[in-house]
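Asks: In what follows, structures are represented as structure tokens.
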Structure I
Amino acid sequence: MKEMRRFETINDYNVFNKNETLHPLVSVVDLSKADPRQGCKMYFGFYTVFLKDVVCGDLTYGRHTYDYQEGTLVFFSPGQVVGMNSNGETYQPKGYALIFHSDFIHGTALGRHIADYTFFGYQSNESLHLSTKEREIVLDCFTKIKYELEGAIDKHSKRLIIANIELFLNYCIRFYDRQFLTRDTPHKGVLERFEVLLKDYFLSDKPQSLGLPSVSYCANELNLSAGYFGDLIKKETGRTAQEYVQSKVIDLAKEKVFDLSKSVAQIATDLGFKYPQHFTRLFKQKVGVSPNEYRSLN
């Protein structure tokens, strides 16, 4: 898997897969039209969504392997490099790819909100596993996009194509919500492991050396991408991961405030705050009074 294929344009990827380029900035690619191939690394200069329909080796991102089976969706944002490791064997690709360039959505509502679709930042073990009905919905969206591409381009075409891309992505948000709740994955119990991680962190000397635990730090320790981790915690608790960390910090702070041998500044340092005033500001924001006032009231 040493070879690197670079796909800078939509046409580059269409040519590679023997699909006609109907629009320079968007395409629904039928992978079954491609020649048999071996695995390689691939660079994508545009948004890419794969719907896999064949077992063809491992899809990798960096040193990690995607949880990528038949009937799964994987999302890549522009600039990502992924690898297909077929272990030297030749395979016939099957399935579909929806690809669209960022230039196509600039100036549209989708372009302004594309960052809200956080699954484009998910990494290994975070593919979307579709039910039969969900797969039918995905293919229906792809069919409508392809219908617009194959028809005569008019003043409605771009708006309808973008509307169907957005509809597809909104369905994926729903499907991921379902997966967070129902799928038995290695990530089950992530909230419990997150609790243990925070407890161990504050019992160690890490707050003094590393500061407050960041969302990216916690996600990395739990072998998740920051995006997937954040969405999972939000789904489980109704709060962002950062809000969850802050609530734990405040709970600890309430206990430590009653240690009269330590000043508020010392408590702030023990918890990982670089500046005591930042601790005081957060405490007052969450509790309603300053640490000193809380100490006096209780």
Structure II
Amino acid sequence: MREMSLDHLRTLVAIADLGSLVNAARALHLAAPTVTVQIAELESRLGGQLLVRGRGGPAQATALGERFIVRARRLLADADDAVEDVRRQLAGQTGRVRVGASTGAIAHLLPPALERLAQNHPGIDVNVQVLTSNDSMARLAAGSLDLAVVALPQASVRGVHVTPLRREAVVAFLPAAWKAPRRLTPQWLAERPLIMNDASTRLYRLTAEWFSAAGVHCRPRIELNYNDAIRTLVAAGYGAALLPDESHEHARDERIAVRPLSPALWRQLGLAVSDRGASGPTRFVLDALLPAKDSAT
């Protein structure tokens, strides 16, 4: 005997709804003998009678049949929901996207993108992970991440595609009590206490190269990978920091002064996508992030 299948359940529910085996066979585009065999197999599998067949084809559920039909409806609904969920995921309408980004990008770049995504594709769940660009690239290659905002340039990684997103000016944040020129040079900053991202980050290398190009060496007072925390230390007078001008808000902490650099320094951001996760819901998260290009400097 064949195992019970969803087709068997669908046939039983159709008979209950339409009142006879003949009507169910017609609605399901099955031969009448096939419907009879399916119900017989169900009853044999369960060890009890589900339907009472009358003359002329009408059928009525037994007490056992009524209880089983209630469960059969739930099972069919769950199966239909599962199929629909897969179809929606394949169409990119639902699903989970794993995104890696720095704390700065999470604080200033992702919120408007996630707001656009929620308006257009509310069924997509975004899991955001705080990662350095190096960690993001490694996880994309390993398949444990789908998309990341990374600092450029990045070494080529097999299975990961990177496209430019936006360019941000790197500026100096310093205690407002310091007397400082309008534009800050590497020579001036190298003589002051500095707070920098740690050496594993692209921003550290970018700023270290900026100092080196001017022939000066900088030795940070502290290395920290959380830009908002760095700004808090600057406000407390602990030192100066070179950070991307990520926030376009006009209101700033009065204890912090912001100065442009001379020569100017820029950070380029990119979107890194795993080839394995470039379709489905990931492409809608990409679309939500891409409007950030409009504000690139």
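Asks: If distance in nm of label points 7 Å out along Cα→Cβ at positions 6 and 222 comes out at 5.8 when worked out from the coordinates, which of I, II was used?
Replies: So the calculation was done on II.
Asks: Can you rank I, II by distance in nm of label points 7 Å out along Cα→Cβ at positions 30 and 158 and just name the one with the largest value?
Replies: Between I, II, the highest calculated value is found for II.
Asks: Comparing relative contact order in percent (Cα under 8 Å, 6 or more apart) across I, II, which is largest?
Replies: For this comparison of relative contact order in percent (Cα under 8 Å, 6 or more apart), the top structure is II.
Asks: Going by mean projected area of the Cα convex hull in nm², which of structures I, II comes out largest?
Replies: II
Readers should treat all values here as calculations from the given coordinates under stated rules, not as data from a laboratory. All values reported here derive from a predicted model rather than from experimental measurement. Cβ atoms are built from the backbone, for glycine too; each structure is taken alone.
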